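Derivation of every value follows stated rules applied to the coordinates shown; laboratory data play no part. Since this is a predicted model, take the numbers as computed values, not measurements.
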Structure I
Amino acid sequence: MARNNVTIKDVAREAGVSIATVSYVINNRTDVKLKDETRKKVLQVINLLGYTPNQAAKALVANRKSLLAVYLPSGSSPLCDAQGLSVLKVLSNYFHKNQFEVLLLNDSDLCKCDQADAIICYNTDKTSFFRLGDNNFIPLIALDCMVNDPLFYQLNTDPTFILDRAREVFSGEDFTVVLLSSPNQEKNDFYRAAFPSVTFVSSYEELDALHGKNLVVLDSVLHNLLQPHAKVLYLPSLSDVKLANLSKCIDATLKRTSIDQHDILVGGEDVI
């Protein structure tokens, strides 16, 4: 739905509330009692659809700063922390070339982020993701994690693509998909169900048991550590194709245009 065509009726319909309720939220009416959940839902739909109720709001949209925030969870494991910093470097380099600056957020920044136009949540658990969403009425995008909410884009690597490439490379031999254990349990469960053999690791010591095997890895940290000791197929989780899809999602959210698919599984060369 194009930004200029969005009406207050559209917002009310998508949020499942009355037009009056949307008006109360827009005008910050304090004399009307609304549940916090209702107010947050309306604001998130306003942001998703790009509804601009007055000229001042339109001016704010037209004069966006080109700044992206990246949220990295911390403390899950040294391996995950190292992978997060690697991802941050890739994102910074990629978006700098596309006229964006990148701001790093961590666990102490789960409140309001006024500077950024959008937040990329990398490998984030659902509780932290929705806490950020509740405190920030700017677009959030889930990268390499699953929140399973149609209000937000989520991008993950397609397990079918991984399986097809692994069967081709290993020519019928057994192989194991090795992933860093994620704080996002939905992602862990998704990949656990997708592969006949999958191992989640969180420490250096766990890597010893993988030496000499056929392995598929998505994380650059695991690739660097395991490559000397095993036959490794490396399929970067942050591939050029995934970066292109991420860029399209960000562009769509900032321009308030619609992409039909919000749950995006990235494979070989497909760009939405």
Structure II
Amino acid sequence: MSDSQQDAAQRRKKMYQRGATTVFACKADPRFSYCMYVPDSFDEDPAGHTLIVTVHGTGRTMGVYRDGFAEFCRWNRCLVLSPLFPVGVLGDDNPEGFKYMREGDIRYDRVLLAMVDEIGQKLEARFDRFMMFGFSGGGHFVHRFLYLHPDRLLATSIGAPGAVTLIDPTRDFWVGTRNMKELFGTELDLDAMRKVAVQMVVGGADIETWEIDYKPGSVNYMDGINDTGRTRIERNTALKKNFEAHGIAVRQDIVPNVPHDGAKVLPVVQDFFVDVLKRHRNS
């Protein structure tokens, strides 16, 4: 490669694969894509940087969360992976599929892990364990991902899911966890879950119920879907109590005067992640 070709390659890398990156199709399944934030400090010490995965909600605002963590990454030696799980991947306009881990032949947890492996290869780094944040639909995703892959997580911040899966061996997934082995090929590992730092966050003014009062016949409806409370605050609290009853420590943040707006809870999520990083890096 000539000097001019090397220079062009470096400029292309800096422009599209560092800072707020372009959008990449996932090689394992190009129906899905992702973007990243990679700070300038990363190339000096890849092993010293921690991956944060941010998962969008129904509005698919992946860039908002990616950009919302940019300054945090510059000061805390982190980088961000923000996946995009589009509406209607199976041609049916279903906006909900990613929230429940399974849709047709798709396993969304595996898609996410394929993206993590892919960026590891792209950046020549390993991300065996990472921190994860999701709000609303993303909050659905991250707590169910925790059930399936606690060994991959340092921390998870569960933001205001409209419906929750309780640790409950008497009810089927996704209301409970009775048939997880049948559906996903894995049992719930409570010991591993207890090693993950868990935050549950919701706005103190997040009280509208029009989107989460699920009716029979709606997408992913199951008996018991509405049993954990009327509002997202009540459902967040029900999940907290359920985790604690199984020995899983939870930090709950109910953010005053904040409605259903993921961008406005980021400061308390980042406070939580700072505490996790301090403990992890000191150990």
Structure III
Amino acid sequence: MSFPQPLRAVVTGAGSGLGRALALDLARRGASLIISDIDPSSAEQTAELVRGRQAQAEVIPCDVTDRDAVFALIEETEKRLGGIDLIANNAGVAVGGPFDEISIEDWRWAVDINLWGVIYGCQAAVPKMRAQGRGYILNVASAAGLLAPPSMSAYNVTKAGVVSLSETLFAEYKSEGIRVAVLCPTFFRTNIVEAGRGASTDKEDAQIIRWMERSKVQAPDVAKGAIDSVRDGKLYAQPMRDGRMAWRLKRTSPQRFYESMSRAHQKFLKGRNKH
């Protein structure tokens, strides 16, 4: 199955990592792209890579915590590309650490970017897509939004919100030709830890980075799986086997899953306190 052409797309948080990989994968499929990021210089670097694949790319900087800016991004996308067929709400940040050590400022930062940013993107894009009778919405969540592991409360809550929003929109707009997918990967190489906030220790951050580096599924594979999912009308994009298995286990026996998670967390904390 392939996308109808032309495919006019906007990707937020496209200056690096998964956002860049999504943009490059869409370029391979012949999309015309608006590359958006809060950092114009990194967005321009992505745009140059996209143009290197003989695809159209223009840069529009955007802070997704600003609703007016997100709506202006979608209006400008429509103006420059002649319409909008696909939005990838990808911009996101990490906040880690024990619940009682995460500041309210870091909570707000995470909610504003990870959740409100996605809500604004969907609010701005849905009316355009309804009017033309078709469209694709890819919301980037995380396996954390399905599994809610310890010491990631702020991140988990925002990503669970993105999952819930995507499930709702999938059912609400499927009959109107709008396909919605939510991406829930586990670990792969990005800059999210380095740019994160919260109360996690250097040792914990280093462990996460090791898991990211070890993953056999990296950003280009994640991007391809996500875009294939939204194209094919699949709600859940879960590119990693460990994430799929853990989610299946949680759904089979939720309390047992979290009791096991608690034991693993206590074991981790004992090891942490020895150092």
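Here is how the numbers come out for the structure above:
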{"quantity": "helix-only ellipticity at 222 nm (-39500 (n - 2.57) for each DSSP H run of 4 or more, over all residues; to 500) from the coordinates reads -17000; which among I, II, III", "calculated": "III"}
{"quantity": "Value 4, 17, 25, 26, 18, 8, 2, 0, calculated as P(r) over Cα pairs in 5 Å bins from 0, in percent, for residues 16-71 alone, assigned to which of I, II, III", "calculated": "II"}
